[in-house]
1. As an exercise: Cα extents along the principal axes in Å, calculated from one structure in I, II, equals 67, 46, 37. Which structure is it?
2. Ranked on distance in nm of label points 7 Å out along Cα→Cβ at positions 135 and 247, which label among I, II comes first with the largest value?
3. So if we calculate FRET efficiency 1/(1 + (r/R0)^6) of positions 95 and 231 (r between Cβ atoms, R0 = 41 Å, to 0.05) for every structure here (I, II), which label has the highest result?
4. With distance in nm of label points 7 Å out along Cα→Cβ at positions 119 and 183 as the yardstick, tell me which of I, II scores highest.
5. From I, II, which structure was distance in nm of label points 7 Å out along Cα→Cβ at positions 39 and 143 = 3.7 calculated on?
6. 23 is what came out when relative contact order in percent (Cα under 8 Å, 6 or more apart) was calculated for one structure; which of I, II is it?
Structure I
Amino acid sequence: MSSFITVHDLHFAYPNYVTALRGVNLKIDKGEFVAIMGENGAGKTTLVKHFNGLLKPKSGYVKVDGLDTKDTTVAELSKRVGYVFQNPLYQLFSETVEKEIALGLSGMNLSESEKARRIDEVLIELGVEKFRNRHPLMLSEGERRRVAIASVLVMNPEVIVLDEPTLALDFLEKKRLSGVLTRLHKEGRAIILVTHDVEFAFDLSERIVTMSNGKILADGPKEKVINDKMLFSAAGLVEPQLFQLARNLQAMGVNVSDFSVEGLSTKFIEYSGKVERK
């Protein structure tokens, strides 16, 4: 069975002759939760823009659900791969939040009641229902980002790509987004995060791809990738504090299998209690 997204020997250079991708090979299956990470200019955004046809390969190919992106329109690919831009201003065009979210449903064969249901559901889930009749440009950056995410989620694509989704989000907004992405993943959708937020990526993703200078440096289960200090550092990334805590606990003989905040906190409390009782 072929992967939902297949990238083969992908090369890409911008018109100013800046080479952004150098022979990238990558496969992503339905239902995966993947974080693509690396320093600025590594090629992350250029890569994911090929997934819905915003960019076309200079050489090599990208296939999505069996479709060669060179021969497929952005509109057709967007039904399969939803893309949330790093800057939400690039995808907000309507005069109200509700109309902005409804825009993505305009070309879909849905009843008016189903469209209304989807809009109401996503407004509530992203916490932007109170802005329904507001102009998106009148909102804060974090609120605009949530509206942009809602405008993609309402279409129920098989794959959801989010480029730096936690920028300008506060703790509660990030927690809300985390819950939404967790639900979508449990429903079988593939989630692709492009992010510098190591803790957010590590908490949610199952697989981490690191990039540098237009190439993939590492690709594998998150614990394995992040445990390779040299490769992780080569991608311009800093090991999360949670993982440092896990290392310390393991060095003290504590068996750590859950790397979440709750899991590590529980292990730390258990260890502290044992030390106090000695």
Structure II
Amino acid sequence: MTKSHLELTGVEMAFDTPKGPFVALDNINLKIKKGEFVSLIGHSGCGKSTVLSIVAGLLQATKGGCILDGREINSPGSERAVVFQNHALMPWLTVYENVELAVQQVFRKSMTKQERRDWVHHNLELVNMAHAANKRPGEISGGMAQRVGIARALAMKPSVLLMDEPFGALDALTRAHLQDSLMDIQQDLKNTVIMITHDVDEAVLLSDRIIMMTNGPAAAVGEDLYIDLERPRNRVTLADDPTYVHYRQEVLKFLYEKQRKLASITPRRNNQATDTSMKKDTALAAKA
């Protein structure tokens, strides 16, 4: 049996609020193999970003924990890089300098100055942004800036790439180009990728597995769907592929049918306040 690269065991995440504890996640258990591309999907407020933050080491689980290559995650580390929905580039730095910032942080002692310079250019070339190395974020498009954000993350040589709706704010054409680029890069580098998305087609196209989350509060893993589609994948060819259509329907069925049934029969953990009153107090925490 293949050893898990990343494992979440019995993870619960509760946030303190003026009305009492708010349980965002309840008993999350996941085992992810090295090189897998895993998407987290579910309705807003189901704790997807909270799961990502725990893996990133930005949050410490209230119960349970996360293990990467046999070591517990309890703080951020360069072996885990995060790509946000907003590229989060430093506006006063050039494209080159934004990527260089990450490289300096991680490889200042292990690479020579020339090696670091070459490594920055290599990662910009991976995302087709070498031509804009001397431009600042305000001088390039949103899609180009997101490419730079991906290059900055890849430049850290992470074993796990964490992506929080990285293409959500982009137009459809730019989004498609970046999805194709991500598939090519991931196949080349063999990184483990965990990506949050609300887009069913994106999840099926990119993923080896789709983790479907139940509604919060006290969200859990509802279904774990394995995507058995050959790589490389072509979005045009797959559009009419019966297997692709089947997977797409399975995700939609969970999101729109099973979730409705679960909501009617499953009591939500509420502790000391109603769901509606808790949402306002925990909006920021649930998105953390």
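1. Numbers: I: 67, 46, 37; II: 60, 47, 43.
Going through each structure in turn, the value belongs to I.
2. Numbers: I: 5.1; II: 3.3.
Going through I, II one by one, distance in nm of label points 7 Å out along Cα→Cβ at positions 135 and 247 is largest in I.
3. Details: I: 0.30; II: 0.90.
Ranking I, II on FRET efficiency 1/(1 + (r/R0)^6) of positions 95 and 231 (r between Cβ atoms, R0 = 41 Å, to 0.05), first place is II.
4. Numbers: I: 1.9; II: 3.0.
The maximum falls on structure II.
5. Numbers: I: 3.7; II: 1.9.
The correct label is I.
6. On the way: I: 23; II: 27.
It must be structure I, since only it matches.
No value in this document is a laboratory result; all are computed from the given coordinates. The shown structure was predicted, so the numbers you read here are calculated from the model rather than taken from an experiment. Cβ atoms are built from the backbone, for glycine too; each structure is taken alone.
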